[in-house]
Every structure is written in structure tokens, then in C-alpha cells.
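Below you'll find the structures, each written out as C-alpha cells.
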Structure I
Amino acid sequence: MSLSFANSIATQSRARALVPLCVGAGAYLFFVYFGDTLLQDSDSFWQIKIGQWILDHHALPYTDFYSFTRPGMPWVSTSWLSQVLFALSYAQWGWAGPVILTALAVALSAAILVDLLEADLEIPRAVLFAMFAVVVSLHHILARPHMLALPVMIAWVGILMTAADRKDVPSWYWLPLMSLWSNLHGGFVLGLALIGPMSFVALWGMDSGKQVRLLSRWFLFGVAALAASCVTPYGWRTLLGATNILNLGELLTLISEWSPASFASFNAFEGALFGLIAIGLYRGLTLSPPRIVLILLLTWMALTHARSIEAFAFLVPLVLAKPLGERSALPRPGTQGSESWAARYVTATAALMIVAAGWTSTSLYMSHHRFTFTMDQTPVAAVDLLEQRKAQRIFNANQFGGYLISRDIPVFIDGRAELYGETFVMDFLKAVELKKLDNLTRLLEDHRIDATLLTADSPAAQVLDHIKGWKRLYADNIAVIHVRDDAKDAMATPSR
């Protein structure tokens, strides 16, 4: 090997080491610059509020104390660690804190994906897969706990896939990742569910005697991972809490992020599916049955629940990386030889410069930009009026629940569907959408409602104008307030 060729290999090796960091830095700066788009889900309000409560009381909630319809009912927060992190960042920087935290999570996710893919694919392909994954997931990239768990999910599945490709079992040293995931978000059950299919990837093509020994090791790893998932302040209740959402039956089809993927118009997910089919046809891929099952499972999840699209986008490339790499005719830089201390120093210095540039850019941007939550989720004027009137039992639109909780006002309902249950939420939705008029009047009477806070375009808000005993007190382009006719009018404000 000539000296110039050796230097070329070393240079490419250092470049490859910096690629994941550069991709992560680019993703981070993009989402900081467009940070306001991360603040569009009212659940962020109550997530931060619960995190603040945990910090203030040095304890975790076991019952509900934010609603007047379910007070004292059992409820555990399967995202308590994410909520604490969001609360800490919000206390330090206002809404810029959750934006920066979410942008860092996306950046880390992209960087980890590129780093894992580089083991089998050329740098351009690894970067393209990461970019496509981010684009396909844009609809669900919000300042909420699932984003903080995303890099952990990618790392965990990457570890499983790498071990399966080696015909081996993952090291138990990685089990703390499962514990971290189960404290960050309830989606950790996916990581447990994938252990089985991954083990069959490892077993495929082996002798039967070796298969039995390896399967027993994967089984023990799965049991250990299950135990690790319970290493939370809630213990085994974390596992139960994470699966409660799956018991909501028909309601799941009505919650936007749990509803089936829509193809009414062309979208990034549809493009990703076409791209997946095109790759298979163009490259003539022949996959083992376990890999096919994994891809079909992730595709089925994404088609069934829109919130699973990011799992499809980030995990399918990990399943395809090795088969694609084996069919690639392009050489990839090797890892032969060891770099000198000076070379490592140059690489580390470059990495620190990238991090410093990212933080400097963030500071400069924050100095002249104030991050704000989307206004259609924050009925500020309407809630101010309700507080003035000292309304106690407010029949609120679901999307206003998080904001009311942030104002310390007991809610009728909010985004915690697993707390309220299928029957209650379905009754509420039918009442608000006027699918059953009796539902609306019954709920108002049964829960002794003294004021309603509904969206401006809500059918229920329109019909309340004509229901005896109720009158419109306030309206703007965000929210409408109705109160009972016998309520005091001393502080009434005319509609506008």
C-alpha cells in the first residue's frame, strides 16, 4: 500500500467520523430555525405542567388531579422523565427550551441513524436515508415526549439489528437503554415487541443445533429487557400504563395520531412506500423471511396508526442496510490501521467546532426571535374572561384541555384519553360534533356545567345559541364561550 493511498484511507475515515455529527448539526439548526412549528400540540402544555408538579413535589402522580370529571382516578405518567426535562428547559428558556430540546432529539436521531447505516452503506446513501426519515416524520415532530425517546428507539433497534446480522445476541450492557426508554415514553413496548422478530433474523440460515442455543440466549435477553423496562419509579405499572392506550377500541380511529394513514392526497409517507417498492424492484433485493416480516410489521403499524410513521421511516433503513450494502458495487472506506494521536485530535477539534458553531447560532437566533405557541391552541382572552367570572365547571374542547391545565383550571377533558376511557370520550365527541344532540344536553346537566369553552367552528357552539337556558357570552376566531342564562352578567363582555 503506497503512502498516498494510506493517507487517503485515513482522511476518509476521519471524514466518516464527522458525517453523523454534521448531519445532526444540520437537522438541529433546521428545527431551531423553524422551531415554532414544533409548538402546535396542546398536549405540550400539560406535559410541562406535570413535569413542574413532579419537580415541585419530588414525587410522581398516581391519580388524576387536573380534571373535575375524573378526580382521584388511577393514572400514571409513562413519560415522567421527558416531562421533567421539558419542564426544566421551559423554566430556563421559556418556549425556546422545549424547542431546543426537541431539535436536539431530532439531531441525535439523525446522527445515530447515519452512524448505524455507515457500517453497511456508502455515506451519501446513509445521509439520504436519514434525510428521508426526517421528512417522512415531519407531521409528528412536535415538542412532546415521543421525540425525546426517538434517538433511544433508533439506538436500541440498531443494536438488535447489528447483533442479528452477526448471528449473535445483543450485549446485556445495552439493557439500560431499555430502562431509559421506558422512563421517557410508553413507546418502549415496541422495543420489547421487536426482540422476537430480530431473533429470527439471527437464527435464519443456521444449523438447528446452533439455532436452539442462540434462541435460548435471545429469550434470556428478552426477559432481561422486560425486567429492565420496569426499572422506573412505577415499576411494573409502567408496562400496564403503556398498554392502556391500546384498549380504547373505536376511539383510536378518531384520535388523529392513532388514526389510519390517509392517502387522500400525496404525502411523504406515500412517497416513502413507493420508494421502498422501487428500491426492491430496481436492486432486485432478495430478503430473508424474517426481514420481510419485520418490514411488513413496520409498514402495517404505519398504515394502521399515523403516529407509527416515524418508526417506519427510521427503522426500515436499519433492516435494509445490510442487504443493500451487500449488493452495492461501490467500495467503502475500511477501518484498517489505527489513526495517530494527532489525527484523533484534529477530528475531536473539528467536532467541538461544529458543536460550538451550533450553539453560537442558537444563541444569536434566540436573541432576536421569541418562540410562541400556535394561537389556535391558546384561547387566552376567553380563558381570562372565564377566570374573571370564576367559572368552576367548564365544558371545554379537547384541544383546549392542555392550556386550561397550564392555567390551573380543572378540565372536563384533555389529551389523556387512556384516563377518560373509550365510553366517556366517545360520548364527548358525539356531543361536540352533534352526532347526538341528547349527548350534549345530558353531559351539560350531568356534570353541572356552568360555562362552555369550544372552538369557533364547533357544531356544538353553534347549536348552544339556540338551546334554552344558554347564551353566548364571548366569541373570537379561536374560541366561543356560552354560560347559563341565570349566570351573573356583571362582568359580561360582548361578542366580537
Structure II
Amino acid sequence: MMSAAHPAVEASSVTKRFGATTALSEVSLRIAPGETHALVGRNGAGKSTLVSLLTGLHRPDGGEIRFGGAPAPPVADRGAWRARVACVFQRSTIIPTLTVAENLFLNRQGTVVRWPALRRRAAELLDEYAVDVDPRALAGDLGVEQRQLVEIARALSQGARFIILDEPTARLDATAIERLFGRLRSLSAAGVTMLFISHHLREVYDVCDTVTVLRDARWVLTSPVSSLGHDDLVTAMTGEAVGLTSVAPRAASSADVVLGLGDLSASGRFGPVSLDVRAGEIVGVTGSGSSGKVALAEAVGGLLAPSCGTVRAGGVAVKAGVPAALAAGIGLVPQDRHREGLIPLLSVAENATLPIADRLGPAGVIVPARRRAAAEAFIRRYDIRAEGPDAPVASLSGGNAQKVVLARALAAGPRVLVLINPTAGVDVRSKESLLGAVRAAADGGTGVLMVSDELDDLRHCDRVLVMFHGRITAELPAGWSDTDVVAAVEGVAA
């Protein structure tokens, strides 16, 4: 039996590096038995890295992890880790083509499966944790809430008394969230220890006893939730804002609307959303990972087919799909430049000039000299550091590769530019260059819809819209404070 003197889980001064990047620096965490402990921080704070250490996915480069006072098992001993800690991820790990019973005892059913006994054990387990699901049902037929409860039951059935819940409410509605919280309180009362990760700070106050804040890969504070006000928690998460450069305010646009969304929705992702973007205006959209902001941008850019509502560019309705969006004058910088933004086997010139290939020669035949000239102009305009237009785009750094994606999005002179996390994973110099190019495009009359998690990106916007659970819940004019944005993103009043 674990001594009451020992915390259930303890990380002492743990550090983790990935190459030259320090993902976690001397972070400590203590979780008492039966406690529900919140772990919060903005994107990139180090939460995911700490979870990877607590679940044995990675070994810390410094410091120590202990469970109930005992050292953590070797990383290679997955069985020992599963007996100590289980993680319920935001993205379900349930296998939809298997039954509930098969999912519950996956890899634990033995070499000879006695199906009646397996289903009976599954029914007993589900009943123990008050999960009203038929063990014979296909997991793919379950609702989101039911799948999540099956995952929690599976984790507890493995003997783990410490569960990590990573954004457990991201895909649940309000009623299902309240039911989940009721079950979490019951588990806590039964002595189950939980680490609760959420971007929604209201949930921290609803269900957690203690909160730890990480910022920039470091520990900031640990406090009882009851003694920490909302404003103090938001301040701990943001710290002092450090802008790239001062951003001069822009005159309010009174030009025509170039992008109009009318009750746009994508089932289970976002909506309904209505908004207008005027020529020359930069409109920012932000929110947590489950807010639907990325799906909204993908629907406008043609990567995601909406379930209902309208997208209008220049007053004309736009059909779903990338070709239709391009034809309507919508340029897109997607979230994943490697999968959706670049063709790695082609050159810088070939990638950058794809949207204007029909302009580079007669009858659709590309004249190499014209393509090279166009690419050289893009290289100069966007400060792309490459060994000439013929350099393979795969040879570029992340920042320069992103500049090629932006050059391609702007190549045809679009009336609307949609950007998704445009400066993610690039250095400061490249950020300044990219954001400067976006402002220049807006100054030239392009309407910009910028989806981003980065406050420094959003400072360039004329107004910022905040999404929460698929809807726009706040609009912040230029001059907002970091606290205003983070409080709106987290769903609490600043």
C-alpha cells in the first residue's frame, strides 16, 4: 500500500531536449493521491512533453519521475507503465471495427478467447464504472461520450490508479461534459488520481483541486484552484508579452466586402459562423484546439466541404473544393505546409508558380524562362533564401519553405488570403518577413483571414474574432491586451 507521505505522482526537476530544442526545463510536479490536478499553459508551454515523460513515451534527460515514492520503471517496460499510468487522449484510440468488449481487453484477452466469458467480464467492468454501453456493440457505433467513457473504463481496468485526461471535453456538448465531470468526481472520491489538461479554464475551476501552470517549457506556479483568481491564472499563463516589433495601427477599411460567410457550418467541427472581411482588412481568428478555427479556415480555402451555409468571394457564391476557391480568388496558406502546401520533389520555381502556370506560356505550355523570371521576382519580394529558383523546395529551412507557400498563395493576386498558423515553426526573422508580406498584401487591397494561436501574429490584425466550441464568442478591436485574448480563448471573463 502506498504511504500517505508520498505523492501519487512526482516529477522532480525534469528536463527534456529534442536536438537543440529544450522542450522542458527543470519542471517539477507533485500530485497527491486522489487529487484532480490541472495542467495548463498556452501552446508550446511543454504540456505534451511532460505527458510523454509521465507515460513513459520518452525518458527525461535530467530529473526524476516517481510513482508512490518508487522510481518510474524503464521506458522499455510498457507493461509496468500501463500498470501505473493511463492516458485518455483527445483523439480516440478506440478501434471502431471491434466490439466494446474487444476494445476493453485488447491485448489482454489471452491466446484462446472465450467470447461469453470476455463479454461477461466486459459487462461487469462497464457496470462497475456506470458506463451504459452494450459490450457486444461495435465501438464505431458509439457516440463520442460513450467512446470516451469506454476508454476511461479500459484505463482503470488495467490497474492504473493515475489517469491523464488530455482535453477530455474537446468533442463533448455541455450536457455530456457535466455527466463526465460527475464521473470524474466519483473516481476522485474513490481514490483515483487524475491529471486534467484543458484549454478551458472554467473546467479547471469546475473539477480540479490544484493547478500547475507551464510557460515557455518552464514551471511557473502550482496553487490550489480555490485560492487562484481567473485573472491571476491567465496572467501566469501569458507572462509579459514580448512582441516581435511594434505594430503600427492601420486605418479602418470601408471598402467592399470581399469575403462573406453566411451561417457556415461543418458538422461536428464548427458553426454556424457568419462574418465579413473587407478589401484591405486583416481579420484574425483564434481559439483553443477544439474551437473549430482551423476547420473554418479550411472550409473557406476549399480543403473542407461545409455541411451548410455559404461562402461568397466578391459577392459570388463559391462552391466547395480547392479548384473552386482558387477560381474565386481565394489564396490559402494551409496548416501543414509539408502535406498540403508544398510538392517536395519540385523546385522552388515550380512550387511558387503553380497557380499561374497558365500565364507562363502560350496554349498552356510553360516557357521555362518565364517561370524562372516569375520565381526570381518572388524570391526577391518575399526574401526567400534559396540557391536559386531551381533549388529543390525540400532543401529549404522551415521559414523559407513557408515563404514559398505564401508566395504561391499570393501569386495570382487573390482578392482573399486565408492563412492558418502562418508563422508556426519559423524563426523570428522569417516571422517578420512573412507578416510584413501579409500586411503588404492587405495594403494592396487583399482581404485577409488569419487563423493563429500566436499573439504576435494577431497583433497585425485590425480585429480579432475568438471561437469557442465552434462559434464566434468575442470580437476584439485593435488595441486588445494579451489578457483579453487569452481570457476569451479560455472561456472566462478577463
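Read-outs: derived from the displayed coordinates by stated rules, not from any lab. None of the values given here were measured: they were computed from a predicted structure. Cβ atoms are built from the backbone, for glycine too; each structure is taken alone.
Data overview
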| read-out | value |
| --- | --- |
| If helix-only ellipticity at 222 nm (-39500 (n - 2.57) for each DSSP H run of 4 or more, over all residues; to 500) is computed and equals -9000, the structure in I, II | II |
| Origin of the derived value 92, 55, 47 (Cα extents along the principal axes in Å; candidates I, II) | I |
| Winner on FRET efficiency 1/(1 + (r/R0)^6) of positions 123 and 283 (r between Cβ atoms, R0 = 30 Å, to 0.05) once structures I, II are ranked, highest first | I |
| Relative contact order in percent (Cα under 8 Å, 6 or more apart) - structure with the largest value, from I, II | I |
| Distance in nm of label points 7 Å out along Cα→Cβ at positions 187 and 403 derived as 4.8 - corresponding label from I, II | II |
| Ranking I, II by distance in nm of label points 7 Å out along Cα→Cβ at positions 139 and 155, the structure that comes out highest | I |
| Test item: mean projected area of the Cα convex hull in nm², for residues 235-458 alone calculated as 21.5, pick one of I, II | I |
| Structures I, II, by distance in nm of label points 7 Å out along Cα→Cβ at positions 195 and 323: label with the highest value | II |
